[in-house]
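**Q** These are the structures, in structure tokens.
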Structure P
Amino acid sequence: MAVVRLNGVEQGVGNIFCIGRNYAAHVAELGNQQEEEPLVFLKPTSALTLSGQDIVLPAYSADVHHECELVLLIGKGGNDIPEVDALSHIAGLGIGLDLTARDVQSEAKKGGKPWTKAKGFRHAACVSDFVAAAAVEAGQPFTFSLEVNGTVRQRGDTSLMLFPLATIISYLSRIYGLSDGDLIYTGTPQGVAALRPGDAVRAQLDGLVTAEWTVAA
């Protein structure tokens, strides 16, 4: 079973939901259109890569991009969760990378095909340890950043999300249902770029948690 760590204790992982196009500047940098409802895709649990583990890029892509995101760990599942109650279903908050084989994704889009090969490869869902939601105010804005080889590439502010956390949780519960242990990658800000073998990657969430990975040579 795939696991993550919440305050140092292993937790089993259920589904991995990801939200696309949730920051206007990122939508613009890729030339996409803003969505009227959350754009959802899934990653398999075999894609999980914890902090400290190496990232192995897929051989079939020459353009794998980092997408740094706030990640939620659901502690209490449910269906049709109202937005007013949604934040109470969060067990933990972390920082992660939604890795994307951009060249493969672009070809899939042209052919109207699913994105799974571009989004679900091994190591495509990097994630930090989680801090307990009870220790922070989950409704407050969070800032986060990503450094590659010591240079900041992405900075995020959750107050700029097109779909805030409560909306995302409520929507996912209504359409798919949420389970204990589900992860939700909440979308990336602008600044996505390619990773290369040997890169040292460091992500941090508002001083609460930090994660580091090395891209295997």
Structure Q
Amino acid sequence: MQTTILIADDDTELADLLRQFFESEGFAVRLAHDGRAALSEAESDEVDLVILDVMMPEMNGLDVLKELRKDKDLPVIMLTARGDDLDRILGLELGADDYVPKPCNPRELLARIRAVMRRSEGSGGHSVMQADDLELNQGSRVLLKSGEQVDLTSTEFSVLQCLMQHRGSVVSKRDLYLSALGREPVAHDRSVDMHVSNLRRKLGPAPDGENRIETIRGIGYQYRVS
């Protein structure tokens, strides 16, 4: 089945160049050139992934993402101005799966898209991991907390999956990047830190009141054993 990508960017020339590139790679592509149109298109069940520019008229990309995350876990890759750490951090806090700085290399963006789509499509297995009051189904990629589903982005799920697979052991940040984001970390990249922060907020403390995910300074993180 063909994957449909929504490219939301008010730079019509760039959007059209990306459309031609991704169509040549076998994707179906939709375009939106302002935030309101992007939100309307993204809420369609026919869109599988969104490439979302931060700076757009009508409604900026961060506001689009905020509205989208109220009821959809659709994979989103943000396009941010190179060196604009604030937009990148805000995007990750709001639930973006990854980000690419502009101007971007279409092949790098393609690699990010394929990595995000692999995560969102699931592992194909059906094993279930349990820790404390959490039950993580690796096949359906559904997380239950005390029997209630917790909405996670595909990247948040993959970060938690990796930590639970190595419960009680320290997982380095590099290993989390490779396992959960499908790429090597780059200098000053705090993507994994932001995804862990989102997980802590969504999951809350363990039943004993302690942090589920511990920071191991200078190394990485571990899901602790109660």
Structure R
Amino acid sequence: MAEADPIRWREAKIRAITPATTRVKSFRFDAFARPHRAGQHVDVRLTAPDGYQAQRSYSIASAPGDPLGLELMIERLTDGEVSGFFDTVAEVGDTIEMRGPVGAFAWEAGDGGPVLLVGGGSGVVPLLAMVRERALTAPDVPMLLLYSVRNAAEAIARGELSARSRDETGFDLTLLLTREGPTAGRRIDRVMIDTAIECLGMPRHSFVCGSNAFVGAVADLLVDAGVRPVTIRTERFGG
């Protein structure tokens, strides 16, 4: 069916805009007719009056079927054409070109667990969708999120994730602040990976998202800790 074609560009209206951190805003859009899987992304395209186009991919933060619509969390980047538009120009009611959802970096209840999630910075966004999906459809699946971010002010959904870790049996959060507090200067290392696996059990699925360097280093640590490479899925952005 044409309506289910993930490649076709569609128009999506911005329903709400709220700050998520000092550099990230949450944008709610009309939901797609084709439901996404937690962890997938959409492509966004902007077209200037002179016909110039800019395009970027953004992970979906909302769980499939969220009644509030599809949520993107967009970080303001220096010289970012698309992120700059969303940061300073976009308003509620604007219509944006979007296509998707796409991507094999995804988890759903039937995949089971235990599930180990490792995110760096804004790379937590698709993992957040998985955390939300677990709460809705598979609360018995063990899941642990290891989240590395520079400081508490930049931690996306920190309050939500902390509350879920406190209130939801089987979900655990380890938040590593790399530039403030007692863990300043520390990066995710083998000790942290071993501790996560001891708490969670050997993961059936591992998802790692962040910068190229972050993902490469964490994937190597997981393999060194005995996690089977075939069970590790990665999503990379930027340098």
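**Q** Consider the structures P, Q, R: one of them gives 43, 34, 17 for Cα extents along the principal axes in Å, for residues 30-93 alone as calculated from the coordinates. Say which.
**A** Details: P: 43, 34, 17; Q: 33, 22, 16; R: 35, 23, 21.
Working through the options, I get structure P.
**Q** P, Q, R: which one has relative contact order in percent (Cα under 8 Å, 6 or more apart), as calculated, at 14?
**A** Working: P: 33; Q: 14; R: 19.
Of the options listed, only Q reproduces it.
**Q** Here helix-only ellipticity at 222 nm (-39500 (n - 2.57) for each DSSP H run of 4 or more, over all residues; to 500) was calculated and came to -7000; which of the structures P, Q, R was it taken from? If you can, show how the numbers build up before the last one.
**A** Details: P: -4000; Q: -11000; R: -7000.
That value comes from structure R.
We did not get these values from a lab; they are worked out from the coordinates using the rules stated. It should be emphasised that the depicted structure is a prediction, and the values quoted were computed from it without experimental measurement.
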